[in-house]
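Next up: some structures, all given as structure tokens.
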Structure 1
Amino acid sequence: MNNTSELRRRQRFENFEKAFLLLKEALEAKPLDEYSKLEQEGVVQRFEYTFELAWKTLKDRLLYEGHDEKTPRAVIRRSFSVGYLTEEDAETWLESLEKSNLLGHTYFSFAWKCRNY
């Protein structure tokens, strides 16, 4: 791995750590139903970018080990097969992927409706 790739991998991991701590902070501060709708949307946004950084961080690790997976689902499955994730963890990651995809589709539908008013 060249210096540029190593630097990018480290930066992504550091960004993931920061994003994870921000999401954890929001989830531990109070129950989600006590947040305003706007605050809830912010927590959802934190989840989305934290998950994005999480799977890409795993992808970087896999690439370093010689596995060139392209999609989040492939990264999760390969991470399980090489032992980075337990079966329970992999199931949680796949559920998170489904939720992330659903959020993306919901946002797109909402934005499309707003645009057509």
Structure 2
Amino acid sequence: MSRVTRGFKARRRRKKILKAAKGFQGGRSKLIRTAKNAVFRSWAYAYRDRKQRKRHFRSLWIARINAAARANGMKYSELMGLLGKAGVIVDRKVLADIAVHDPAGFSRIVTVARAAA
């Protein structure tokens, strides 16, 4: 008796998994069961890391602002508190970009924060 290879829907489902596993090494890109495990794990990591990317960038921005603030004789927490008192509404992403690309502008922001003290 000959083996039944199933219909086109099963083949389409397998091809979808193998296409998602393209670039994986060894059996993870060739064998359907191994590829399925690898692809599902990769999707889980991708979902998790889309959330973590936001955390990592925020911590990077804070580190950059802190370094620039200390170069201007102030701590990060003091700077952020004083900026809030001064009514300066600049988010950390923009503040970090200013700190990296325009140090003179950042020092002016620090002086505005000091004036609010």
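Coordinate-derived values only; no laboratory data. Predicted, not measured: the structure shown is a model, and the values here were computed from it. Cβ atoms are built from the backbone, for glycine too; each structure is taken alone.
Using the calculated result 127 for volume of the Cα convex hull per residue in Å³, pick out the matching structure from 1, 2.
Numbers: 1: 127; 2: 144.
Value 127 for volume of the Cα convex hull per residue in Å³ corresponds to 1 out of 1, 2.
Figure out for me which of the structures 1, 2 the number 1.00 belongs to, where FRET efficiency 1/(1 + (r/R0)^6) of positions 16 and 80 (r between Cβ atoms, R0 = 41 Å, to 0.05) was derived from the coordinates. Don't skip to the end; give the middle numbers.
Working: 1: 1.00; 2: 0.30.
This figure was derived from 1.
FRET efficiency 1/(1 + (r/R0)^6) of positions 40 and 88 (r between Cβ atoms, R0 = 41 Å, to 0.05) was computed and gave 0.35; which structure, 1, 2, did it come from?
Values: 1: 0.90; 2: 0.35.
Value 0.35 for FRET efficiency 1/(1 + (r/R0)^6) of positions 40 and 88 (r between Cβ atoms, R0 = 41 Å, to 0.05) corresponds to 2 out of 1, 2.
Ranked on mean count of other Cβ atoms within 10 Å over residues 8-15, which label among 1, 2 comes first with the largest value?
Greatest value across 1, 2: structure 1.
Given -25000 as the derived value for helix-only ellipticity at 222 nm (-39500 (n - 2.57) for each DSSP H run of 4 or more, over all residues; to 500), which of the supplied structures 1, 2 does it correspond to?
It traces back to 2.
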